[in-house]
Structure I
């Protein structure tokens, strides 16, 4: 996927901006729920939702069948519902993805109405942008290079940042962190 000009740099900067705003180091984990609290975005685990049973049952069936998390805008306020039966790493990734749609101010390409709850649908480009920004928020290149230079293994990165091993491998490759480390290491050994 080719992103609009400057998007990847903007996403990298966003990951650092939110860490700085929260008093974290560039290499510190930024838990999704901490960012949600800071942004004042309520979030609800699917199994803890209360209210109209028909509505909640419809939302549960929709989430389980199609999404792991969803950002919903109701009465001018965003909130996120996430599938809390997934692994903590999956939840972290899914919530960061939904936060990314909000931060990018994506406007939906269509809206599905689920018993009065508007569920937004995004186009392919917006989904890819949210995927990229979500990855940056969870595992920024600066954090990954810090880990590599400090002999923190991918498994340890996964645990430290509540990320799946697949996400760590993906971000090490696409962020350029692995290349940066490999080049620096080859200069030292040559």
Structure II
């Protein structure tokens, strides 16, 4: 089947990132940011030791905002606060110290040579969860490192399961979501691409 919003990418290294990730988590070299369940591979200059600086939204502060409640006190809508001086994808130009001399550095270097990139993040999606319907200001590369058939991504009307250890360019400037309908976590390496996609 031919897709409009998903394109399989070749000529990028295929590596077992899960073993290295689990080793680093066990050794407590890194840890998941417990709100977004993300880890940044890269950071901004001077913040190379901060693997959580670029997690979550760069534009919206989802921890602070306004709750809209109904007559019974139930939250019916949450409007997040916009950051006053948000960081930009282009600010993320240096590899985090924790990932130096690991397979992640090899991947970071290979992707950086082919694309102008912003944040490169490990993203964990918990079992039986779904993201909101939203769009991003850029396209992304996805490299699934722990997944199964219950994990699907939806862009507009296209639905796809991206198999483990395959590279995908996703046009997330369109409305999209992802869901993990399985009973185990899904982990992707996700890279923001700045500017046009170079095939």
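A value of 1.6 for distance in nm of label points 7 Å out along Cα→Cβ at positions 154 and 178, calculated from one of I, II, originates in structure II. In terms of mean count of other Cβ atoms within 10 Å over residues 26-33, the structure with the greatest value among I, II is I. If helix-only ellipticity at 222 nm (-39500 (n - 2.57) for each DSSP H run of 4 or more, over all residues; to 500) comes out at -17500 when worked out from the coordinates, which of I, II was used? This figure was derived from I. Cα Rg over 2.2 N^0.38 Å, for residues 50-121 alone computed as 1.59: which structure among I, II? Derived from II, not from the others.
Each value in this text was obtained by applying a stated rule to the coordinates, not by laboratory testing. Keep in mind that this is a model prediction, so the values were computed, not measured. Cβ atoms are built from the backbone, for glycine too; each structure is taken alone.
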